[in-house]
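Read through the structures below before going on.
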Structure I
Amino acid sequence: MSEQEIIGKGTWIDKLAHELIQREESLGRNTNLIRVESGLGASGVPHIGSLGDAVRAYGVKLALENFGYNSELIAYSDDLDGLRKIPEGFPDSLSEHLAKPVSLIPDPFGCHDSYGMHMSSLLLEGLDALEIKFKFQRAKDTYQQGLLKDQIHTILVNSEKIGNKIAELVGQEKYQKYLPYFPVCSQCSKLYTAESYEYIPNEKKVRYRCHDVEVGSKIIKGCNHEGEADITKDLGKLAWKVEFAARWQAFDIRFEAYGKDIMDSVKVNDWVADEVLKYPHPHHVKYEMFLDKGGKKISKSLGNVVTSQKWLKYGDPKSILLLLYKRITGARELGFEDIPNLMDEYKEIEDVYFGKIKLDNEAKVTKLRGLYEYVNLLNPPKQPDPYVSYRLLTELSKIFKEDRTSRITKKLVDYGVIKEGNPRIDELIRLAGNYADEFDEHEKIKIEIDSEKELALKELVKILREEKEPEDLQNSIYQIAKSNNVPPRDFFKILYQILLNTTKGPKIGPFISDIGRKKVAETIEKQIG
């Protein structure tokens, strides 16, 4: 790759920011401040995918600043969204609040001013842990302060045109009958049951009826109240099919990514922004959803949520940032079992960044260096942090459960992996220990094993199963390799792959003794069948 072809730091984030700048210039818009937005759901337990939307938007903000522009991330919490279903693990008492805006529902745990703020706070907590900087904007405040009143008026005046376009673009005919605005019913405080059917432009009021509606697969009872709501001061919200467009104009948003699951809403909102509000829609990038290891979409209602809070019990913030900044396209299966790979992969990228690992492909070096800088939020350390293989630490953590930190540190010194302990190693031991305590991970990995190596491994298994331990296991392994015409270095490498899923590690003889010879024999047998 020539220098001319490298954009910024050579990552997809730089390419996206560059496209955004080019588009802004072609539109002739002021670029003194380029705002990017991330929508935060507040109705269910936030997971890594929810976090990813904001983290990636922040990456674009950083790239814009690297290009010399001022930028700001707006984290918009949709806490006027109605509660459609009760998330896994939440009390059934919430059923009486179905269809109410989540910011009007009491927090079942009693620690925030509402259910919606409780959910938002979990996501904000995750962003804070990753040191993501943002301006927080609540939907409840946005509507109560009338920040969208001009956009709501324009949309409602053009509601017939919009309803017809929604039917044409996505086949949804609902908004040919009702207005794309839900007032909160003044009698029962429900949102989706109060459907507005008429707009009075000179009074800026909607007329609505509160009746039974189907939300998801449930019928939610309305209270049959008929009333009027003032769009400038009474609580209500625009339908998703038009609300993004209103926000984009009101907050002057120039970039927002979106998930595959809301493609239809984005298509309609782009048209509303361009044709009704006369505001060029933001630059977009579409991303695929995270799936669980069974290939199902990660969902709050299914209870297969991977939260940042739980992830950070086992992995550090950089493992999450690496996951989210590696790439944006393509669906990915995600689970806590990805943490060991990501922890060790970060170290490999760090070694490339500091020149400890040499690669022939200059384009790849540039991209990995750029990725390392974004994972460090464009503030990389001057020198690498101390590090020990996460997989090695999880294996040692299975052996040493009592007085774990000091005993593992002593072993690492004995192996020659470190010279002495330090707070960073202590933290890695803590994380790997948590992981080892919760997950019994012995996944069979694919390793190329020829007939000579297989014979050597079988001979090693025989020795490991003997009652008496060899006087010098390290030397025995060395001799087994030699007698089977396997270069010792290659034999050690295979053993590291089988035991640690890596190509290097501590002195193999003492390490096998610490794990337990019979346990290692079983692990090797599983690998060679």
Structure II
Amino acid sequence: MSELSPRMSPPSTPRMVRHNMLVPVLALGLVVGVTACQAPQTVAEAPQGEDVMTAPIGDQTIVEGGDLVMALSAEPDRLDPTTSSSLYTRYVMQTMCQKLYDIDANGEIVPQLATDLPEVSEDGLTVSIPVRDDAVFADGTPFNAEAVAQTIERGLTLEGSSRKGELGPIESITAVDSTTVEVTYTEPFAPLTAALADRAGMILSPAALAANGEAFGDSPVCVGPFKFAERIPQTSITVERDPLYYDAENVHLDTITYRIITDSNIRAANLRSGDVQVADTISTQDVDGLMNEDGINVLQAGSLGFQGLTINVGNTDGVGAAPGVIDTPLATDTSVRQALAMSIDREALVQSVFGGWYEPACSPISPASPFSTDASEACPEYDPEAAKALLEEAGVEMPYKFTMQVSNNPDTIRFAQALQASVTEGGFEMEILPVEYSTLLDVQDRGDFETVQLGWSGRVDPHGNMSNRLSTSTSNNYMGYSNLEVDELLVQAAEANDIAERSELYGQAVTQIQEDNPIIYLYRLRNLTAHTTNIAGIETFADGVVHLSNAAFVEAG
């Protein structure tokens, strides 16, 4: 039995309700594609803006075995689900570390290592999760409720955990028996199931944790179709088929190698040559050509995430620490940040830089989300003259100079240069500092920046896009932002049962965030994944993750 510092006893006989309808209290599944009322297509010749999320095997003849190579546009960080913060780590972990829940092409939450949706007591404080009895970790350790409880507890207690804020105010975690985990809360927490459909729900081998501790990410061991084989830093990560996997008969590849290729032109060239079979984050400059190329298809899905300009307003001692004081007008004066937000012509930028493939974003909540409201879709007016007037009122010297650090890939640099020109009209002078992606993540953590341009791949529940990033001293609050009104609104939204009530609270939070502008939201990309047509069974959904677990080589038609 595993407990996390219980301060009260769980109810002895709570009345439990299984949430089959994926909307009340904890079991929340959403239809989140850009075309939310239309079933996702499964052909790769759809026009720009229409979701094509799967390349089905269908009646094609599978060629068993083989070594698939996927080109990744950036190197993953540590392969530890408890501490990682990179989208690219999620790509790799998806094949090795299954979760209690997953999302499907419709954005609905479905069981994976759990066998059903959680049961929740009437007061919302006790959650019971049924788990599989037929799974084994890649090292032979049995998968059971005790392992689940240990992983969730690690997410709450490990120093440097990025998962704590995702799991809510947990009072205790108990393995009731080998197939049942009971989680007790001090307050109801609506986003739990959605959190367990991401890294917080990736269950780790207790034996590997005992042997490796904080070094778990050097050689991760989980339940999955594949298991870790090798990592060559800055070059590649390889996983191999796990014969112990409970559904091994539906795994077709021998290995998957994730090759780090940061240049989008080189990724496209490797697809054309057949040296790689799958490539993520296809450049909008390459996508039209690839869609018309024989032997190559392109999947596309709308995004739950966003790209934004993160402003350091108080991250002086590292992410998660108490906010400090940064004595610059940009960090201390909301009117200067408001002027910056008003200097950005989002619509013109996405049209000129990305050819209309991407969409302007002004909020952490996608307009396609059921939680979207007029408040969350409101956008700061583009008004460079008013921006200059604000700077004059603030008494700052114009042009106001600041530095933006960005990932050093061509598409990001192109956007940064266009943004640089845009903010000039509003009285700003922006210096661009390109940085290697993994280094940029470290820079963000340390608070060693004035501004950075980075994104977030998005989650099905707005809590996953907001609370950990915008609540005071949370693990992804890279800005060092603190506003007690926002903190309270996000807590209230997580405790509410009703989507309309939660939506209203999130909208109020967005209104305040747009007044403070610790993040200036810029655009929402489309997840563009290209693959050669001798591969099928690939999926890419609105959370940005490319799924290869059931991919296979197929015979030419």
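Which of I, II yields 5.3 for distance in nm of label points 7 Å out along Cα→Cβ at positions 100 and 372, as computed?
I
Can you tell which of I, II yields 21 when relative contact order in percent (Cα under 8 Å, 6 or more apart) is derived from it?
Computed on structure II.
Using FRET efficiency 1/(1 + (r/R0)^6) of positions 156 and 476 (r between Cβ atoms, R0 = 35 Å, to 0.05) as the calculated read-out, with 1.00 as its value, let me know the right label among I, II.
Matching structure: II.
Assign the value 22.9, 70, calculated as Rg and Dmax of the Cα atoms in Å, to the correct structure from I, II.
Corresponding structure: II.
Given that helix-only ellipticity at 222 nm (-39500 (n - 2.57) for each DSSP H run of 4 or more, over all residues; to 500), derived from a single structure, equals -14000, which label among I, II identifies that structure?
I
Every number here is computed from the coordinates shown, using simple stated rules; none is lab data. Because the structure is a prediction, the values reported are computed rather than measured. Cβ atoms are built from the backbone, for glycine too; each structure is taken alone.
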